[in-house]
Each structure stands twice: as structure tokens, then as C-alpha cells.
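A short reminder: the numbers here are calculations on the coordinates, not readings from a lab. Computed from a predicted model, the values in this text were never measured in an experiment. Cβ atoms are built from the backbone, for glycine too; each structure is taken alone.
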Structure 1
Amino acid sequence: MAKQITDTILMIRPARFRMNEQTALNNYYQRAIENLTAEQIQEQALGEFDSFVEKLRSHLVEVIVVEDTLSPDTPDSIFPNNWISFHEDGRVGIYPMYAENRRQERRSDIIEKIRETHNVKALVDFTEFESSNQFLEGTGSMILDRVNKLSYAALSERTNSKPLEDFCKAFGYEAVTFVANQTVDNQRKPIYHTNVMMCVAEDFCIICLESIDNVEEKQQVVSKLKETNKEIIEITEGQKLHFAGNMLQVRNREGKPFLIMSQAAYRSLEPSQIKHIEKYCSILYSSLDTIEALGGGSARCMMAEIFLPKRL
């Protein structure tokens with residue numbers, strides 16, 4: 001039986017975190033923080049990262065931390081889920097990235113580090129799509145229902161149909177596609193990553209249905225969630241802006257499930273939403289204010305789930 005949630009995650013400790021000008025072109029969640037030097041930004045991001053890891057480990061979630069390198073310059077290395085995914089059958093997906101400087105985040109030594117504790121059978125490399133400017137940024141672009149083999153994907157400049165089709169063919173998934181929008185300068189523009197507006201857990205789904213403007217597409221998503229017995233917990237567009245969609249359910253080594261999110265996401269939730277979530281699992285949150293502002297990503301983006309078989 002396939003598992004939806006894992007007890008082991010990969011996280012990359014940043015060496016030179018900053019706002020990435022290449023991703024800011026279509027990530028409308030990024031915003032500059034005035035009056036901070038590059039050193040102060042790195043120091044704050046590192047503090048947030050270390051506190052986050054400490055919180056996860058204190059609740060017995062296994063975290064494999066790999067240090068980022070100073071060279072090449074990879075300001076978004078803290079978000080590894082966009083370039084790599086790990087699967088129960090021993091395969092590892094490697095993904096085509098929109099920003100050129102993000103492509104340098106793909107490091108073979110990280111895969112070798114994972115091999116020390118887990119069995120890696122094969123790499124499935126989709127990066128050739130970069131040559132035709134087509135992208136699929138891992139579990140940022142796709143929300144995987146691993147049990148029911150569904151890949152929910154909000155199509156955008158960073159989530160293209162052809163690489164998605166190839167992923168689904170390679171890994172045996174069915175694509176559930178739609179366009180999720182947000183209002184930017186009074187215009188509706190595609191959300192850059194699906195995992196900003198949607199999280200699929202074992203028994204529930206947190207989703208911003210308001211962002212799916214097309215009625216038929218919205219109904220298709222709702223139908224699939226209901227067919228697979230997920231309780232739908234809706235969030236608003238305002239809550240989404242506080243990264244309330246950017247969450248991940250994990251379990252600890254004792255089997256206890258947690259929903260992981262940032263402090264900003266938690267504070268945006270209504271008491272009734274928290275109550276719904278806590279029917280299923282406890283909530284863990286940590287302050288990620290600097291990372292969210294400059295990186296335009298949050299807790300879920302920072303965690304690459306490892307489903308590979310463990311070495312005996």
C-alpha cells in the first residue's frame with residue numbers, strides 16, 4: 001500500500017540566501033525587505049532555517065540537512081522540492097527549472113548523501129525540457145496524491161503540460177490540471193506554483209478554490225477530492241497570501257502525523273479551520289518571515305519528502 005506521508009525529509013541549509021531576481025518575474029509573493037544588508041538577510045534566514053529544523057527534530061521528525069555551497073550562486077537552494085522528488089519504488093525525479101540560476105541547485109552529491117541511508121534504484125531526468133523552455137518544478141508544480149496516483153497541477157509558466165504528461169507516464173499518475181489565479185495590479189494572473197494554493201494530506205485537502213476561476217476546472221478538482229475521500233478545508237485568497245496553502249503533512253518516527261506550516265500561515269487561519277485540521281493531526285509551525293518575503297516560498301517548499309526504501 002502506497003504511503004501519502006513520510007517520516008523523513010531533506011532540507012538544504014542556505015549559504016547565501018537572498019531575493020532571486022530571476023524568479024521575481026512571476027513569483028508575486030516575493031517582496032524586498034528594506035534596510036537589511038546581504039549579511040543580515042543571510043543571518044536571519046539561517047536563524048529561521050535552524051529553528052525550523054530544531055522544531056521538527058524535537059517532535060521526532062527525521063530531517064536530513066545538507067549544507068548549501070557558496071559557489072555556484074544559488075539564492076533559492078533552500079527550496080529543494082522544486083528540483084527533486086523521491087519515490088517508494090526507489091526512483092528519484094529530477095526536474096526542469098524556469099530560472100537559469102536555479103538549475104545549479106541540482107547537485108549529484110546530495111543524491112549520494114541520500115544513498116548513504118536509502119536505496120536509490122534509478123534517476124528519472126526530465127531536465128531536457130529546459131532546452132524547449134518547458135518546465136515542471138517538482139512538488140511545487142505538482143501536488144501528489146501518492147495513494148490514488150493523482151497529480152494535481154495548476155498550469156503556469158513554471159508548470160507545463162508536456163513535462164507533466166511525461167512525469168505521469170513515467171510514474172503512473174493521472175494529471176488533474178487547472179489554472180489557479182491571483183489578483184496582481186487588478187489583473188488575474190496564474191499562481192506560479194500549485195503548492196501555494198493546495199496541500200493534500202492523508203484524509204484532507206487544504207485548498208484555495210477561490211483561485212480557480214474556471215467553474216468546470218474547479219468542479220473537476222472538487223470531484224476528484226471527494227472521490228478519494230478527502231475532506232476539503234477551504235482557505236481564502238487572503239489566507240493564501242500568508243502561505244496558508246503551503247503546508248505539508250509528515251509523520252514522526254513514532255507514527256504520529258503533523259501538519260507543518262509557517263507561523264504566518266498558522267496566524268492567518270480561523271479557529272474553525274484549525275479545529276478541522278486538528279481532527280486529523282497536530283499542527284507544527286515556525287517563523288519563516290524573512291524566507292517567505294524574499295524567497296516567495298514557505299514551509300512546504302523547504303522540505304523534499306523522502307519515500308525511498310531505507311537501507312537495512
Structure 2
Amino acid sequence: MRRRDFLQSAGMALAAGVVSTHMSRVHAHRYVLGADASGPLDAAAFRAMRRFAELPFGRIAYVERGSGDAALFLHGAPLNGFQWRSAIDRLSPYRRCIAPDFMGLGYSQIPEHQSLAASSQVAMLVALFDSLAISKADIVASDSGGAVAQLFAVRYPERVRTLLLTNCDVEPDSPPSGAKPVIEMARAGKLADATAKWLTDKALARATFGAAVYHDSAHFSDESIEYYVTPLVGSPLRKRQYEAFHLALEPNPLAGIEAALRRCTAPVRIVWGASDTVFAQADADYLDRTFPRSQGIRRVPEGKLFFQEEFPDVIAEEARRLWHVA
């Protein structure tokens with residue numbers, strides 16, 4: 001199915017009721033509350049590790065694991081930092097892995113009128129870096145998080161060590177044209193209520209959204225659905241912010257960025273799900289020819305939009321290679 005056809009179908013499915021001042025000082029020792037620091041990160045462990053950075057933008061939720069040089073993991077919509085749990089399992093021996101929740105998604109708590117535009121998300125991440133005493137990081141990003149990563153790299157190049165980009169927005173394809181139905185649902189105030197139905201009909205969530213963005217829709221498990229959806233629909237304010245996040249995808253946040261990307265000096269690796277029906281394979285090619293220090297593309301044959309959860313070994317392997325660690 002072509003990307004445009006899929007997204008239009010997804011929009012119709014959604015319309016039917018389916019969707020889709022600084023910290024109170026960061027402790028010098030990074031401990032894990034209620035979770036085995038060496039064990040796998042399921043929803044309970046990830047929840048136990050959640051912390052909040054008190055920033056001018058609000059209380060920004062994040063999870064941190066590991067030590068040493070920082071690596072920042074940026075998620076897509078309607079997900080949160082939980083998307084990267086299995087990659088963090090594998091990479092925390094090599095990096096101080098930090099997975100924040102974007103404003104308007106996940107467990108971050110922000111004021112009602114806070115801008116959710118990609119440029120504001122970049123400003124929030126800069127404040128988070130400062131709060132956590134991070135001078136520079138390796139950035140791993142997906143989906144709309146990839147747009148934020150690109151903006152961050154051109155505005156704060158001195159704070160980016162490397163970029164690993166998976167299926168995500170690019171200037172000629174942001175937001176993807178077929179995403180209009182979902183954005184229009186948000187504009188009509190119907191997106192949050194449609195998404196909330198996933199909590200009571202998880203089989204339907206897997207048959208629609210899960211089948212569209214995972215190779216195996218069973219990976220969109222009950223605990224994943226609950227972890228992703230619950231904060232989005234927990235109050236009228238959160239519902240409005242979830243919809244506002246989607247409205248902020250327009251106009252194109254990457255418009256005019258190409259010339260700056262061509263001056264980027266950070267090494268870049270592109271890892272692309274080859275079965276994705278949302279972002280085109282040509283988008284990966286665009287990134288490869290635009291970044292002057294691109295180290296090429298690895299295509300994951302069975303990978304769809306959120307393949308990062310299903311194929312964490314691929315992410316870990318490519319990240320270690322990019323980072324030059326064993």
C-alpha cells in the first residue's frame with residue numbers, strides 16, 4: 001500500500017473512532033528507583049525510573065540510564081521515551097542514555113499555552129541539557145523527533161556529537177502529505193477521543209495503528225498501549241495538548257533548513273525501515289545526500305515506522321559503530 005493511501009486510510013479509521021528554574025538539582029549519582037539497573041526495561045521498570053526536570057517550559061519527564069558521554073533519544077508521535085527502552089538496555093553500558101518526553105506527549109507536564117512547535121521543543125531540549133549538565137550528546141531520533149533533531153543540529157552544532165536518524169521528517173516531506181486526515185481530526189477536536197478508545201479496545205488498536213507501524217502488531221502490547229495512551233487522554237488539558245502537538249506539525253518546521261544541513265559537521269548514520277508506509281524510502285536518500293558526513297543508509301527490510309522497538313539490536317549495532325565503541 002502506498003504511503004498516501006495508507007495514511008488516508010488511517011485517517012478514516014481514526015475518524016471512525018480508532019487512532020491514532022532547573023531541577024531541584026540532579027543527584028551526582030544516577031540511581032534507579034524501584035528498578036534493577038542491569039535488567040530489561042519493561043513498563044514497570046521504565047515508570048519507576050521516570051524523573052522530572054523543572055524547566056521554564058514545565059516539568060519535563062525523562063528516563064536516564066548509564067554513565068559517561070550522553071546520548072539523547074527522541075521519540076515519535078503518539079509515543080514517548082518508552083519507545084527506546086530496548087535500545088537503552090543495550091546502549092547504557094556505553095553511554096549515559098536519556099530519553100525525554102516531548103511537550104504535548106508522554107508524561108511531561110506543561111502549562112496550557114506553551115508552544116509545542118518543533119522550535120520550542122528544541123529550546124526545551126537545550127534547557128534540559130543545561131539542567132542535566134550535558135555539554136554535547138549523540139542524538140538518536142525517530143519520526144517527528146527526527147525533525148527536532150535536525151533543527152537542534154543546525155542551531156546548536158557544538159552540542160551534537162553524532163546523529164543517528166531513523167524514519168523521520170525531511171524538509172521535502174514534513175509533515176507527510178497523507179498525514180492531513182490525522183491533523184484535521186486534531187483540528188476538529190476528535191483525535192484525543194479516538195485515541196482514548198485504544199485503552200478499552202486494545203485488539204482494535206493492534207489491528208489498526210499497530211498493524212500500520214509495527215512489523216508484528218503484537219509488539220503493540222497491552223502494557224505499551226497503556227503506557228503510551230494514558231497520559232495523552234488523562235485530562236481535558238492533556239487531550240488539548242495532544243491535539244495541539246499535531247497541529248504544530250504545520251507549517252513545515254523544516255522549511256529552508258537544507259542549506260544549513262549541508263554545513264553540518266557531525267557524523268550521521270541513517271537506519272531506515274524499508275517497509276514503512278509513512279515516510280518514503282526517498283526520504284532516507286535525501287538525508288544521505290544532504291548531510292556531508294553521512295555514513296550511508298542501512299535499510300531494515302521488515303521495518304515499519306516504529307521498527308526501533310522491534311529491532312533494538314539493529315539500533316544498538318549502528319549506534320555503537322557510529323560512536324566507535326566495541
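Given a value of 0.9 for distance in nm of label points 7 Å out along Cα→Cβ at positions 46 and 142, point me to the structure among 1, 2 it was derived from. Each step should come with its number before you reach the end.
Values: 1: 3.6; 2: 0.9.
It traces back to 2.
Computing FRET efficiency 1/(1 + (r/R0)^6) of positions 78 and 294 (r between Cβ atoms, R0 = 25 Å, to 0.05) gives 0.30 for which of 1, 2? Walk me through the intermediate numbers first.
Values: 1: 1.00; 2: 0.30.
Corresponding structure: 2.
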| remark: If mean count of other Cβ atoms within 10 Å over residues 118-125 is calculated for 1, 2, the one returning 13.6 is structure 1
| query | Which structure, out of 1, 2, was helix-only ellipticity at 222 nm (-39500 (n - 2.57) for each DSSP H run of 4 or more, over all residues; to 500) derived from, given a value of -7500? | reply | 1
| message | I have 2.3 for distance in nm of label points 7 Å out along Cα→Cβ at positions 174 and 198, calculated from one of the structures 1, 2. Which structure is it? | response | 2
